[in-house]
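Chemist: Dropping the structures in below, format is structure tokens.
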Structure P
Amino acid sequence: MASTDPEKKVVDVYNPFEHREVLKPNSDFRSLANLLKSSLGSGLLAIPLAFANSGWALGLVGTLVITFICGHCVQIFVETSRACCRIERKPLLNYAETCRAAFANGPKPIRKFAYAARVFAECAMFLTYIGVCCIFTILIADSIKQLFDTYYPIAILPVEYYCLILLVPICLMCQIRHLKYLAPFSLLANILLLTTFIICLYYIFEGEISYTDKRIVGEAARFPAFLSTVIFAIEGIGVVMPIENSMKTPEHFLGCPSVLVVAMTFIMVLYSALGLFGYFKYGDVLRGSITLNLPLDHWPAICAKCFIALSILFTYPLHFFVIIDLFTRHTTPHIPAKYQNITQIFARIAIVCICGGIGVALPMLEQIINFVGALFYSILGLITPGIIETIFRWEDLGRYNWILWKNIVIVLFGVCSLLSGCAVTISDIIRKLNEKTI
């Protein structure tokens, strides 16, 4: 039987790892910290609400299945990217370039769509992380507003005002230009998020936990909202290639054990535990982030609200890196060298302000999380990897074409998640807007 490993598709002495010249390479530990931080954020604390939509039993099974699917999609995409590097004799390829290379080296009839595949991938990536940055802005603003409304009620401001105030520190944070310098912030953000997680568990187990009145399986109409939230929470596909490309030892990213396996296992356990017990504790009154359900008169809860705000603030530049990387790649060749630095500064400020402006216009945390998860992450993390691997392996799809059938299932799952999730989320947004006007 022919090999189905995309890294063996071309027998060549060219090793892309030996030709990579990374200015500031990351260790395995730093790469793990960045990968965890790309998936651990606002999505983690929204998981209990996802379980409220699905029911606790279906939530556990669904989280396990979705984690496996998302992890598998990351693996096949990275494997395909490395194989494309060997074919094109390039040291590394980013997400969009991998899409282009897969089409360019696929079946002859579709090679003409290689450029279009790259443009589509870049647009999807750009819009995805614009949405992520909007979510981060709203979450930080919600947490700060809740604290100020409680302890400084003299000036109760709408959440939109806090979104505007946050633009100043976020603009300063986003001036950091190398992933190596973001790694310490990612590590600190992980520590703060883990501390917040522990505090949430403390309040969850502090009093009585009742599961007898909780739904084992939720309403079918709300299941798409569960899918959208979990996909948003788990997916970090946009930062996978920058992290893998900047590793000192990229061979350690895949395999078992590996950076990817350790990260996905940790994420699955964390999400399952918080989702299950968070739903048991708070039931259907859960909000977009479980920290917003914590009491406001206990100092550990106050610390949790502060920690999550700081954690997301420190995470913001890592996701912003994807946006600015796309911008820089297309603008640098057209800007004189002496103006590139000032262009970078103002471009970073402008993009942060655009994200903040969207947050001001639509400050609905739960609905924006669901929309980004359903639309953008389904495309980037599920549909695209399945299509790319199929195209690249077209001449060798394994015995009985099992790779083709496997990827058809993945793509159909992504399409169903996209359509159903968007429909439910848009319906929720319309309902919320109508409630405001009444």
Structure Q
Amino acid sequence: MSVAPPGTSRRPYFPERGNDGYWAERYELSLDYRVGAGRLRASAIISAFAAVPLDAFTLDLSDALRVAGVVVDGVPARYTHRGDKLRVVPARGLPQGTLFVVEVDYRGTPRPAQSRWGGLGWDRLTDGVIVASQPTGAPSWFPCNDHPRDKAAFRITVTTGSAYTVVANGDLVTRRRAGSTTTWVYEQAEPMATYLASVQIGRYQQTDLPGPVPQRVFHPPRLVARTRTDFSRQGQMIDLFTGLFGPYPFASYTAVVVDDDLEIPVEAQGMSIFGRNHVDGRRGEERLVAHELAHQWFGNSLTLGCWSEIWLHEGFATYAEWLWSEASGGDPAAAHAARWHRKLAALPQDFPLADPAPRRLFDDRVYKRGALTLHALRHALGDDPFFALLREWTATYQHATVTTADFTRLAARYSAAPLDPLFTAWLRTENLPPLQ
């Protein structure tokens, strides 16, 4: 594998993020947060592997946070922090192949990173915290190698007021109360991209749901009836998606309903976050429950290698909505496909799906054309080969990063006829192809 020099990037969409000179293997984050004041005291211990000889390296970290000290392999290191980059100069150079450990102590008032999509990362709720970092908000709350290709294990420890519940990625391994504060420790063993790391803090009640994997929903106590109704078929969704996509890729699944309105729900690894406006007690937003659940396969277990290929997340999750509709008594996927094809045909067709440009990452046309691409492929292959392809896709690349080329190469094995014309038309050209 070719590796760019330390401090540079081969990333066409967010070249200022990440560092190709090393790979993170594990993050241990210890956060002491005061909800009322919004103040954070924290440390991050990062175990990493030097991909090239390193005399210096960078971590992504918001300038809103002040670094109090950096240690590399037990020895204090020199550092500078500006432009949301923490540049570290270890006392001794790190040879290629070296496993090294960086400890960063920092503090401050976290604030979301500003972007064309609004604030990203750590943000305050009316009474609590939400973390929604996609695509580049992770440095708002911890130092990291902020690129989705660098997936690592996480241990997240949060100390805050005992009136609050803390939800983070992975399994809750300990919870300790000491006076007016409680410390929560979560372990995420499966590798996770930095943007999927999440902490939710609020006054929540836990509701357990039946189903083939452990499922929990954390919600404001006053929304218990609405929440139970709106998530009541989530276990059936997991059953369906397990049959179509392969085994659920994590040990459990958690949904959080915050006591604020959100524009859209957001996914994290093993977790999805909804606003109170997404819970109406009539399953009015059930398609979003299916969409966020599907991201556990497509986005969280299989994670894009470059943000230009976001259709591998959003196209698949959108098509999962249509598959749930088809299986649960709603419109079949073909009806959704026909309706959205008509809508897209009336909109500008000014970018290829496989490279929409950063400003269009979350354009609804990416979501729907991605789903239409999968529907066209299903039509070309037939149901049995198509779903066998999806199951092999998720099994082969479980907990890894993926590319469009990986998917099209695997799909070719399921077709006697060449698929290049189909993929060229749907992925690489601007004009919308006809729907068969």
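Laboratory data are not the source of any read-out in this text; all were calculated from the coordinates shown. Quick caveat: nothing in here was measured; it's all calculated off a predicted structure. Cβ atoms are built from the backbone, for glycine too; each structure is taken alone.
Chemist: Have a look at P, Q and say which one yields 0.25 for FRET efficiency 1/(1 + (r/R0)^6) of positions 110 and 406 (r between Cβ atoms, R0 = 30 Å, to 0.05), as calculated. Could you put the intermediate results ahead of the total?
Modeler: On the way: P: 0.90; Q: 0.25.
The read-out comes from structure Q.
Chemist: Compare mean count of other Cβ atoms within 10 Å over residues 222-229 across structures P, Q and report the one with the greatest value. Each step should come with its number before you reach the end.
Modeler: Numbers: P: 24.8; Q: 15.9.
Answer by largest value of mean count of other Cβ atoms within 10 Å over residues 222-229: P.
Chemist: Another question about this same structure. Among P, Q, considering only relative contact order in percent (Cα under 8 Å, 6 or more apart), which has the greatest calculated value? Walk me through the numbers on the way to the answer.
Modeler: Working: P: 34; Q: 11.
Top value of relative contact order in percent (Cα under 8 Å, 6 or more apart) goes to structure P.
Chemist: While we're looking at this one, here's another question. State the single structure among P, Q that was used to calculate distance in nm of label points 7 Å out along Cα→Cβ at positions 14 and 214, giving 5.3.
Modeler: Working: P: 5.3; Q: 3.1.
Computed on structure P.
Chemist: Okay, next question. For helix-only ellipticity at 222 nm (-39500 (n - 2.57) for each DSSP H run of 4 or more, over all residues; to 500), the calculated result is -23500, so let me know which of P, Q that is. Can you show the working numbers first?
Modeler: Numbers: P: -23500; Q: -7000.
Derived from P, not from the others.
Chemist: Quick check on the output: 1.5 is distance in nm of label points 7 Å out along Cα→Cβ at positions 134 and 302, derived from one of P, Q. Which one produced it? Walk me through the intermediate numbers first.
Modeler: On the way: P: 3.4; Q: 1.5.
Structure of origin is Q.
Chemist: Computing mean count of other Cβ atoms within 10 Å over residues 190-197 gives 23.9 for which of P, Q? Present the calculation step by step, with values, prior to reporting the outcome.
Modeler: Details: P: 20.0; Q: 23.9.
The value was obtained from structure Q.
Chemist: Okay, moving on. Determine which structure produced the value 33, 21, 17 for semi-axes √(5λ) of the Cα gyration tensor in Å, for residues 62-261 alone, calculated from the coordinates; the candidates are P, Q. If you can, show how the numbers build up before the last one.
Modeler: Details: P: 37, 24, 19; Q: 33, 21, 17.
This figure was derived from Q.
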